[in-house]
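Each structure below is given as structure tokens.
The numbers here are math on the coordinates, done by the rules we state, and not lab data. This structure is a prediction, so every number in the text was calculated from the model and none was measured. Cβ atoms are built from the backbone, for glycine too; each structure is taken alone.
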Structure P
Amino acid sequence: MDYEPPFLEKYKTLLQNSFAESKNDYSCYSFELPLIDLGKLNNLHHFERNECMEKIREAARKWGFFQVVNHGVSQQVLESLQYELIKVFHQPFEKKSEDIFLNLSDKSYRWGNPMATSLRQLSWSEAFHIPLTDISSMNSQHKTLRSTIEAFATIVAHLAENLAEILSQKSGIKPGYFHENCLPVASYLRMNRYPPCPVSSKVFGLLPHSDSSFLTILYQDQVGGLQLMRDGKWFGVKPNPNALIVNIGDLFQALSNGVYKSIKHRVIAAEKVERFSVAYFYCPSNDAVIQGCGTPALYRKLSFKEYKEQNEKDVKETGDKVGLSRFLL
């Protein structure tokens with residue numbers, strides 16, 4: 001099909017040498033993430049609101065991941081989002097890989113991993129990286145896509161700030177920190193597609209990693225494939241059609257001095273089905289200072305720009321992100 005990225009051609013040499021590589025261990029434990037009803041935050045009863053907020057903080061401490069329902073994004077928007085994802089990713093590869101395809105300010109379309117030296121470094125996926133401030137300038141021919149992701153982004157941006165403020169309570173983080181440091185220009189969306197993969201036992205849909213954001217809010221379809229690690233074991237996340245997934249990013253782990261956990265996660269590659277998702281990354285401006293609250297401090301003070309630059313350097317030199325361990329005291 002003409003919309004598939006040319007993985008087999010691009011990574012022909014890696015595939016030819018793959019006989020020496022072992023198969024990925026996709027085995028995992030099945031479980032359901034903590035499910036939190038955000039509707040209780042609007043409850044008139046003080047106890048109900050506090051109980052909901054404590055459940056959010058507890059899930060962030062224990063798992064680093066949780067699901068939320070009554071999150072404010074309507075089922076109509078989610079259904080439209082799914083339809084628009086299929087439509088945009090099923091455009092011809094040559095067309096969607098052009099810089100002018102969505103009229104965004106940066107090279108928005110990405111696929112595979114141009115720096116991969118083995119199949120174990122290759123993500124069998126494609127994505128559109130969209131800064132929030134670029135949504136309004138998208139090509140008029142993508143009017144429905146633009147309005148749909150704008151509706152989604154508006155709600156989850158507000159949701160992310162509210163969740164961040166709830167998590168900051170009782171942690172020593174300055175009130176208003178996120179409102180001051182996480183401006184819309186810094187956050188972004190990533191639309192993802194995981195194509196069917198003929199070598200699914202040897203590659204990942206998305207490599208094991210932790211997010212560099214404060215928070216990530218994810219909408220995923222019902223195909224499944226997301227796994228997260230806890231206590232050295234992988235757990236498969238069962239999709240919930242009514243829920244969004246929230247996870248703690250590296251910056252929140254650093255800011256909370258390790259109270260909240262940024263958990264390594266991955267997406268497995270599937271041989272015969274495609275998977276779609278949209279992730280919203282709640283990030284600060286480049287010069288925002290991230291300094292752990294609590295003593296003794298686990299991490300040295302850093303800026304988001306410094307953190308990103310160190311990650312980019314590590315990926316180029318080692319093929320992998322080292323992350324927060326670079327900033328341990």
Structure Q
Amino acid sequence: MELRHLRMFCAVAEFGSFTAAAEKIHNVQSNVTMRIKELEGELNQQLFIRQKNGVMLTSAGQIFLGYAQRILQLTDESRNALLDNASPRGLLRLGSMETTAAIRLPKVLAKYHARYPQVQLSLMTGTTAELIKAVECHRLDGAFVGGFHQNASLHQEEVFQEELVLVSGIEFESVDALASRMSAQTVLAFRTGCFYRSTLEHWFFQAGIIPGQVMELGTLDGIMSCVAAGMGVTLLPRSVVEGHGTRQAVHCHALPPEFSHVTTVLIRNKDSIVTPAFAALTDLAHAQFAIDADIRPARAENMLASRLACFDAA
């Protein structure tokens with residue numbers, strides 16, 4: 001079994017076609033087909049079901065895919081680990097919650113790309129549950145997720161704290177007024193597996209609140225726009241709401257302390273090698289988030305001073 005066999009196998013599994021895989025890896029279709037047959041013969045297992053419009057993995061192929069991806073990932077990691085530590089390079093696959101990607105990461109990624117242009121950086125957004133699974137299976141090198149998790153396979157480190165708030169249209173001026181009418185409200189949320197959604201559901205349960213219904217939306221902009229239009233309520237970090245274009249059309253309501261404070265955590269698989277590219281990203285993220293934490297209190301104090309000045313002038 002050779003690495004080229006594994007790369008061809010993974011390419012066929014990804015693109016669902018020998019022809020498409022051959023084009024992707026710059027090879028001829030007949031050679032890809034032959035190497036897959038050799039691999040199936042060596043394993044004594046059929047890896048693909050051949051169909052008129054392509055191929056699909058057999059159950060054995062699905063099992064083997066995880067091992068093949070891991071072998072290739074370890075090969076890349078070992079190669080990167082032997083490179084000059086002062087010059088991060090190679091592939092770096094990150095994951096993030098959409099809220100973190102929208103508000104917290106742009107400065108980090110921009111600085112990282114400028115400093116380390118030899119790193120091929122990719123970012124995938126998803127729910128916390130999806131990101132943890134991707135890191136466990138080595139599809140991602142690391143991810144920014146909500147909260148710490150009881151998972152022995154993960155290395156976890158805090159990167160910043162968020163304040164979660166209940167967000168409603170401007171017609172609700174207090175959380176009490178909103179709670180009394182929650183049975184008529186629609187909860188706008190990301191799909192199941194979202195850390196913020198599970199936090200909101202936990203608060204509802206503890207408070208004995210039963211919302212009217214839950215509507216899943218796929219984007220942060222979609223959720224905020226619907227809340228601003230009076231369609232329902234959601235739970236998001238205060239920093240996300242304050243940085244969004246619809247902030248003037250919504251109200252933020254404070255939650256009990258046990259639900260309002262959440263830690264955003266950078267995770268990686270304990271079995272993975274910490275490459276220079278990942279180490280540099282971690283250092284840069286900690287530095288940028290520390291700067292952001294210093295700026296936010298100063299900005300809040302300036303806003304309060306401006307408001308007091310307006311009252312004094314009146």
Practice task
Check the numbers for Rg/Rh (Cα atoms, Kirkwood Rh), for residues 38-141 alone across P, Q and tell me which is largest.
Solution key: P
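Which structure, out of P, Q, was helix-only ellipticity at 222 nm (-39500 (n - 2.57) for each DSSP H run of 4 or more, over all residues; to 500) derived from, given a value of -16000? Please list the in-between numbers first.
Working: P: -9000; Q: -16000.
It traces back to Q.
Where does the value 20.6 come from, among P, Q, when Kirkwood radius over Cα pairs in Å is the thing being computed?
On the way: P: 20.6; Q: 22.5.
Source structure for this number: P.
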Handout entry: For 22.2 (mean count of other Cβ atoms within 10 Å over residues 6-13, calculated) the corresponding structure among P, Q
Key = Q
Handout entry: Label whose coordinates, when mean count of other Cβ atoms within 10 Å over residues 94-101 is calculated, return 23.1 (choices P, Q)
Key = Q
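Comparing distance in nm of label points 7 Å out along Cα→Cβ at positions 182 and 206 across structures P, Q, which is largest? Intermediate values should be presented prior to the final figure.
Values: P: 1.7; Q: 1.2.
Ranking P, Q on distance in nm of label points 7 Å out along Cα→Cβ at positions 182 and 206, first place is P.
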